[in-house]
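What follows is a group of structures, each given as structure tokens.
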Structure I
Amino acid sequence: MRNERRDDAGRLLSLETEPATEADAAEARAAGLSLVRCNQQLRIRLPLADSATPLPTRSFVLGADDNEFLRVNNLAFTWHPDQSDWTHDQLNERAQEPWFDAEGFLLYEIEGTLAGFCWTRVHAETATDPRLGEIFIIAVDPAFHGQGLGRSLTIAGLAFLASKSIEVGMLHVENDNVAAQSLYRNLGFVEHDSRCWWDRVESEPT
């Protein structure tokens, strides 16, 4: 995938590519563009070697758990360009997708309050990829940060996918999300490809 914008003289003004390559980065730099976003796809072999017992989660119930999911999602992703400020309409749109399976939408509660979730989805095998199990969205309520729930929910999601005989797990993460990158790399995820955006960045006036 390649989207670009050029001026009337043919000069490159912006560029978006997936999978992004070194040649794309070199072309962008030569045009004076800066990397403004890079979303990486990471993959891992399943089942995990980690033998930790997954969290005791339960499956999402559409209609009953909507408000709590949206609360945690929007608290956790205030900074995210795609995931912030979700509404009931956005949730319902995803729930109508043919891939939606509430069984793999895992919720973890502490004393009746949703502390975090791991929403998984399954991608059918293609000519170029095996059947993939994706951690579609994962988040922890900031009130419960510092308890290792991000790692535990990731393991729970991957364990669920492995129970469905899926041998490759995947997820997407921003390249500059240091905490998430560290968590996933420590579990054994490796980069498969990335989607990157380059644009002109104006200097701040002095």
Structure II
Amino acid sequence: MEFEVNIIKFLQSGLSNGWISFFQVITLFGSWLGLVIALFIIFRKKKVMAGLMLVTFVFAVAINFLIKNLVCRPRPFESFDFIVNYGGEGGYSMPSGHSVSAGILATFLIAYIFQTSKSKSFRACGTIFITLFALLIAFSRMVLGVHYFTDVIVGLVEGVVFASIALLIYTYYKYKMQKQVEILMKFYKGDDDE
């Protein structure tokens, strides 16, 4: 745990007001603001995927709340006087809810890019940008003194896992429904094998 405290201590040393404000803005994208933006982007072309992302987000927030209350890890600024709470947070620390959100939103946005764009360079650039932005959100939680390194790593992994499971289920049922429609179409056209 000492290395995690040292990371936050290092990140907060010599922080200017400008950098504090920058990370306070970045961290907002790991909350409802990020969800609204991602919903706006995805809903235009993939309404079902947008709905699934919303359900996954709400489910993950609820599960994350339960995990926080089971683990009961105090926030860094509560345990160490020299760590400043620039994020205005309370409650427990493990795992980072903003990092969970960043993991979910990043996973869905990357899946969206792969489903709507055929350009390999756009897919690659989009994936890199979205991944780096999610990591920046997680990083901001440490800079603001509200989470430890392990909090944000666990949060990111939790978010990616929730989103990946949701997308796998979505893909499975989408494929299954397409097969059912094909069977019905063959039946009504009289093309069945019997």
Structure III
Amino acid sequence: MKTFLLSMITILIFAGFLQSSMVFAEDGATLYVKLTCNTCHGNQGKGMIRTEDKAKYSLKRKALYKKLVKMGMPAPIVKKLRPLYRKKFRDESKYINAIKELIGENNTKKYKKLIIEISGRVYYKKGELIPGFENYPRHAGNKKIYLFAQMKDILESRRTNGNSEAMRGIKPFLDSNKVTDDDFRSIAEYLSNVKD
């Protein structure tokens, strides 16, 4: 009975060790996310870019109506926009549709650019880099040998320029999870095949 219990304990310990040492034995895309690479290098290594637009469109100030007239839009057409006073739109297409209902399709086409220029405020556009991440490299589409060498050089302190210190900050996490060179090769392979 003792032999059986010792054998079972040994098997369980070995199974636990084997499981913990193979935690990250997965494909490169999964590893990229599990190792939190995407938090600095963005989705698929394409950089930390905005995934949507953030804008505001409104004619909430009377001065904007005057500016439309001053910029060449006829006053009778501008007066038709009064129902939009104090309304806010986050989506440009919904804003333009509301304008179209008030002044018609032809006038909307004719004055759309002017109306958007005067009454729109774009905070950021889809695809723009997120502030603070401008200096982080984009890895999508780079050669896998280069990517692997960069990871190794940074983690082994052979490269110390740029944002290398940020990546070295996760080294204890990588070490505690027994991340191997094969895991880094897998990530490099994955990123090299991503189209930028």
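Only the coordinates and a few stated rules stand behind these numbers; no lab work does. Nothing here was measured: the structure is a model prediction, and the numbers come from that model. Cβ atoms are built from the backbone, for glycine too; each structure is taken alone.
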Worksheet item: Which of I, II, III yields 27.1 for mean count of other Cβ atoms within 10 Å over residues 93-100, as computed?
Response: II
Worksheet entry | Which of I, II, III leads on Rg/Rh (Cα atoms, Kirkwood Rh), largest value | III
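If you work out distance in nm of label points 7 Å out along Cα→Cβ at positions 117 and 149 for I, II, III, which one comes out largest?
Of structures I, II, III, the maximum of distance in nm of label points 7 Å out along Cα→Cβ at positions 117 and 149 occurs in III.
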Fill in: With helix-only ellipticity at 222 nm (-39500 (n - 2.57) for each DSSP H run of 4 or more, over all residues; to 500) derived as -16000, matching label from I, II, III
III
